[in-house]
Structure P
């Protein structure tokens, strides 16, 4: 199961990097912001995004002991969204020792 999750989150990370880079090359968010901000679904998507960032950040705060790492990851989550989320999950999966599973993935704190 852990290997499957590693593959899945790696593919998702690569896909999201591709989507964000490709979109950034073809469309300037700052030029489009007034139009995008006027769309109700865009506003709902942003609220949804920040709600998810909050949920992931609470788990991250449980996992990480260092306040510096917590702040760095919060900035990365807000700035990069799912790219940072996938990276954090991958790092946590790669830190698992052989024989550790989902229980340790979710509950084991980083020392």
Structure Q
């Protein structure tokens, strides 16, 4: 699947859904750094894509970029609130609470 998505990207197709698919694929494949690259591009293309912000935070946390994960989830919560996406808002709020427990001030 990743090969076909990468091929589409190399042929000039670039959109939030493609980048989300690549990000999820690379995260599932244990490559959080590559996942984060695609997910960052995804939210650049569509800053209101709350599911992408959520996944970006997970990718960054898996890559040990906890500050980046926190920022992504904060941005994601704002996007979710703007869209009325209550479930994504709740999930990312929970992820932030868990992150706070990992990184006490």
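Among candidates P, Q, the computation of mean count of other Cβ atoms within 10 Å over residues 36-43 that gave 10.8 used structure P. When FRET efficiency 1/(1 + (r/R0)^6) of positions 12 and 76 (r between Cβ atoms, R0 = 25 Å, to 0.05) is calculated for each of the structures P, Q, the largest result comes from P.
Comparing relative contact order in percent (Cα under 8 Å, 6 or more apart) across structures P, Q, the highest figure is found for P.
Across the set P, Q, Cα Rg over 2.2 N^0.38 Å reaches its highest value in structure P. If mean count of other Cβ atoms within 10 Å over residues 20-27 is computed to be 10.1, which of P, Q is the source? Traced to structure P.
Ranked by distance in nm of label points 7 Å out along Cα→Cβ at positions 60 and 84, structures P, Q are led by Q, which has the greatest value.
All of the numbers you see were taken from the coordinates with simple rules; none came from a lab. Owing to the predicted nature of the structure, the values given are computational and were not obtained by experimental measurement. Cβ atoms are built from the backbone, for glycine too; each structure is taken alone.
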